[in-house]
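Please find the structures below.
Just so it is clear, none of the values below were taken in a lab; they were calculated from the coordinates. On a predicted model such as this, the values are computed, not experimentally measured, just so you know. Cβ atoms are built from the backbone, for glycine too; each structure is taken alone.
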Structure P
């Protein structure tokens, strides 16, 4: 039986990077859970109120670091999936870079000083731009093929 290859073999790396990011998301969620217990911010409260909780700022920084990563996840996943069709190895490298920068974005934010998220975390935006270029290239290639 003949098989038709729809995706390049290297696309498997793209899939593995997406799973890696899922593990990072689990880690961040666990850190928020720990912060909830430590700073006594119970569900369904999303953010602590400074007038009610002396540790509100630190908790909110942990929560916000995770929340921002969740907000960016759909764009990251879509760009990886689409760009990786044409450029799987480039998107894999950029995806690993993005995942590493997201880790530092989160851990920097979780210190309680929001500026710390930008030390290495700011390079995540460069990675997103690289993924956008890869996705644009894929789209153009599909149109002219």
Structure Q
């Protein structure tokens, strides 16, 4: 399985650490799109990701443009998780090789990122609720993607 989780300019090291631990446990590669809201050096990631970092493949991209160039060259489909998504994540047909993109905790992703996504999915929430914690949403979506892909 070659599913990936991409973190767009993450803001909060604890959320990043939680997602790194999840991906290590599930065997999912991680793409970190910089700049982040904190120092993403190995030392700082180790503090938030504990000893799980030895079990996850992490690639750092210096910018959105660098990530997009890499993704397009590799022919990877981009699935954006967004509160303005049109398709519930449980109704989306995930494919092996998909890269699920999670936005910043503070601001999501800019319109250019929305436009670049091959599809936009949403975790449906009760009326009046704004959003889930990014690590919780990432875990829910990744669990469904793994269930579908096998």
Structure R
């Protein structure tokens, strides 16, 4: 288990196993690859980040991942892999978020991307990611670093 404090001063715990924390995740975060590039979305207020969001009532986590990726990027998922879960404790609130890795089969231009400005493809992350204001705070904590390491260990990506 990894533990750290995020950019907002919240306590974060991160695990990479199926059991997670023994709690049901109500949010998902999907690290996406399309044609050897990272597929992010441009959130209207937070900036560049991987797709994700809340799981709707009665919705399976994998279905939420497919829906959020489609809504925020116009992408269809070819393969989806559960990676892990993180817990964020901020003041009295605790949130559980499941992490997935998705390989994208097709990217379709849409008229609307819900609360985002649509897809953004990156060859690699800039060295200035942690200080670059165009990236969301979600991309600036250790969850991304540890997740990328896990993806490399599972041979899902080459770093």
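Details
- Read-out distance in nm of label points 7 Å out along Cα→Cβ at positions 31 and 127, computed value 2.2, structure in P, Q, R: R
- Of the structures P, Q, R, the one that 4.1 was derived from, the read-out being distance in nm of label points 7 Å out along Cα→Cβ at positions 39 and 95: Q
- Identity of the structure behind -11000 (criterion: helix-only ellipticity at 222 nm (-39500 (n - 2.57) for each DSSP H run of 4 or more, over all residues; to 500), calculated), options P, Q, R: Q
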